[in-house]
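Given below, in the form of structure tokens, are the structures.
Coordinate-derived values only; no laboratory data. Fair warning: this is a prediction, and the values are worked out from it, not measured in the lab. Cβ atoms are built from the backbone, for glycine too; each structure is taken alone.
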Structure 1
Amino acid sequence: MFESINPATEQVLAQYASMSAEALTVALEEVRTTAMVWSRVEVELRAAMLERVAGLLDAKREEFAQLITAEVGKPIAEARAELDKCALLCRYYAEHAVDFLADQRIQSGAHESVLSYEPLGAVLGIMPWNFPFWQVFRFAVPVMTAGNVALLKHAPNTCGCALAIEALFVEAGYPQGVLRALLIEINQIESVIEHDAVQGVALTGSDKAGAAVAALAGRVIKKTVLELGGSDPYLICEDADLDLAAKKCVQSRLNNCGQTCISAKRLLVHRSVLEAFTEKVLNEIAQRRQGDPAVEANDLGPMARADLLVNLQRQVDASVAAGARLLLGGETPQDVGLFYPPSVLTDVRPGMPAFDEEVFGPVVTLIPVADDAEAISLANQSAYGLGAAVFTQDIERAKRLAHQLECGACFINDFVKSDPRLPFGGIKRSGYGREMSALGIREFVNVKTVCVAVNSC
């Protein structure tokens, strides 16, 4: 049994029965037939159907936004923005998928050499709660448009979103089962991965979950794409526009109450501007209003689950005990709701949870550095490698630093964000493989080489 709980009120929204082993077996057998039929649909039609999906997202924007806000505590304005981004993704692949999947002629010693991109079958997506529509769409849309079937194992606290997404694609005209929500327990995932109709797994989540799923998939030789955690370093150079840097860093850190893998988690600030930058950060935070995420005026909601709140408090307390200084917040309120105040830690160093671990909550971490060399050294002193940012008015300097940072994406004078037109993913314990762009739609395909011998013609 799964429960959706409103984190702002701690009230149960709905309960959902998990699939029995027998029901799951039947569902997986149906997948085989569905995948075969869907793979034969022309890519032009598959791409065109995405326009219908985008139109329904526009029409149902408010309904879905309220569902997101209720299940995960995301401020209503952020929930609407998430849905708009899903529609943008659909329209992007509607326009470009045919070209991305077109045969490519390659010069070789053969009379003719062609690369084709063919569907594999079914792909399991194990998706997180923090962006309950966006994460699913950026997995499912390229997978399905490439001709595969998408199986969705969503987070237990977002079953409502999972079923709404499944129904949305059916309403848009997709055959039943091309996107199927599986309300299953963690111990049922293994049987899904092992099923011979399932040819790949995409997971967005923790590095621990990624390692477990990769091990299961590797045992049966199934491809995986993993988008895992991050501890994104943001470099604030001595010549940075501090107003811009503070605004962008706080916006990144507090979006979705800090529960974002690519948020600004470690701010490496040149000592000469640390005091001025800190003041500007505190001023930016002071403009935020925390409360019921369904109220338009509030731009900071609660944590999504009680266990996340407990772990965040542990990380803050342990970091302070190890020598970090708390400048703001740092204590869990005793009121109803899973709220944690925006907090600021300074004098953070390696060995503290605020430096070594992914801090998933509204905690700004300030790390003083003497120069670029120290900033790069500390930035790369992490098990993660998802995103990074550099703030400086010297763009050539920023580009040099960007190439020294160990990450999947580096933004200059802006916070890290995903874009359907750009590949997204990490290195090290942040995962492997890429989502979105042409690279994303080609992750779960058979890249087939077809050669015609010279003496055949």
Structure 2
Amino acid sequence: MFLDFFFKKTCENICWFKENAYFCNRNQICNDYNFEKIEQKNKIVKLNVKYKKNKIMHNARKITNDYYWVGGSDRRLALFENVMPIPRGVSYNAYLLMDEDKTVLLDTADASISYQFFENVKYVLNGRSLDYLVVNHMEPDHCALIEDLVLRYPAMKLIGNAKTLVMIKQFFDFEVDDRFVTVKEGDVFETKNHKLTFVMAPMVHWPEAMFTYDIETKILFSADAFGTFGALNGNLFNDEVNFDRDWIDDARRYYTNIVGKYGSSVQTVLKKAAGIQIDMICPLHGPIWRNDLGYFIDKYNKWSLYEPEDKAVMIVYGSMYGNTESVANKTASLLAEAGVKDVRCYDVSATHVSYLISEAFRCSHLILAAPTYNGGVFTPMENFLLDLKAHGLQKRSFALIENGTWGPVAGCKMRSIIEEMKEMNVLESTLTIRSSMKDNQIEMLEAMVSEVVADLNK
């Protein structure tokens, strides 16, 4: 004989008892309850159920006095924002302040990690209620669980700016006005041992974005700024990983594709940050920074000023049948022979544009090689250039190679798009190939490479 029925856990998932075990809707045994069966004549007549306080799986981590990381990582998501590949996954960071008089959560997480998030929050609260939620950023990968939190903690108040309130009403249907605390630049929210002030960061990278700064601990909760792609693998802090080896490429691709367009807004926030002491940066994605902060801040300064990170040459080519690709490969060899050590070659048709955008922000010089296509530029190359323009790239030098069996115009079309961008330098030596490059054109290619090298060495 067995009892099989559903019941609703308080603020949790639907669970049921069957044959001496509890199961939850994750199709796994639930260990949150103790139960006592009372039987008469081999029939269960009563079931006493007692909740096991805090006997839950969690992955929270204390980051400093009173503060806990309560986020999680998603290694299943293929495309961030359904656009950018993330083969290493992504983390969603949230932080919980446990002061003596108040509990304050800073941001929520994506719905994909809701189980882990709520288990972490519940564990850290340890039976206390959640008093406040600070909403630094309203993008759904950080705000998706706001309404669920309201259901779990009905007395909880929300803290955000005026634009935050507007967006909450756009995303959700619960009554928010009576529980919302509106803050503006410089306002201070106090708990017994902490003072939180708020730094508006519009267009980094949404208009409502703001940072929260703890005056007592010198912690900056930086929303999407200083974030990076990549799931956390137990190593939560920057000094627990080799960031320059394992994380910088993901950090650059994250910044350039998500925030890159808004360089002036980032500069405004960096100037604000320069006026305060920061001992720790807690972003919404990626590792927490607790030392060597200048390393990452310098990267953000360069990226937001659109200054090349490295003296390097990026070759991007489009090729339908291999002839333009051959020219690109020859160009790379000539650059190497000229002593250029940092040369990267990319097939524009085979490389996701997010990687190309990131590399364009890193490199000082770009060589573009493309065939003429339908009286214009080879479509993937044109799309790449338009993406560069949309992301506001500036201060780069270009060399152009065009191909065309008849009527080659790709060179002038690429030049036209580049010249619409700010502070771009297109070198004089455009090389025109008709179908395939011949030996008598090697000297022209060598001359173009020499011009690139000379400009690189300025």
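Thinking of 1, 2, which structure, once helix-only ellipticity at 222 nm (-39500 (n - 2.57) for each DSSP H run of 4 or more, over all residues; to 500) is computed, gives back -8500?
Derived from 2, not from the others.
Going by FRET efficiency 1/(1 + (r/R0)^6) of positions 67 and 435 (r between Cβ atoms, R0 = 25 Å, to 0.05), which of structures 1, 2 comes out largest?
Once FRET efficiency 1/(1 + (r/R0)^6) of positions 67 and 435 (r between Cβ atoms, R0 = 25 Å, to 0.05) is tallied for 1, 2, the winner is 1.
Given a value of 0.30 for FRET efficiency 1/(1 + (r/R0)^6) of positions 331 and 371 (r between Cβ atoms, R0 = 30 Å, to 0.05), calculated from one of 1, 2, which structure does it belong to?
This figure was derived from 1.
Tell me which structure, out of 1, 2, gives 20.9 once mean count of other Cβ atoms within 10 Å over residues 139-146 is calculated.
Answer by label: 2.
Work out relative contact order in percent (Cα under 8 Å, 6 or more apart) for each of structures 1, 2, then name the structure with the largest result.
Greatest value across 1, 2: structure 1.
Matching task: -0.47, -0.70, -0.80, -1.00 is the computed value of log10 I(q)/I(0) by the Debye sum over Cα atoms at q = 0.07, 0.09, 0.10, 0.12 Å⁻¹. Pick the structure from 1, 2.
It was calculated from structure 2.
In terms of FRET efficiency 1/(1 + (r/R0)^6) of positions 107 and 131 (r between Cβ atoms, R0 = 41 Å, to 0.05), which of structures 1, 2 is highest?
Going through 1, 2 one by one, FRET efficiency 1/(1 + (r/R0)^6) of positions 107 and 131 (r between Cβ atoms, R0 = 41 Å, to 0.05) peaks for structure 2.
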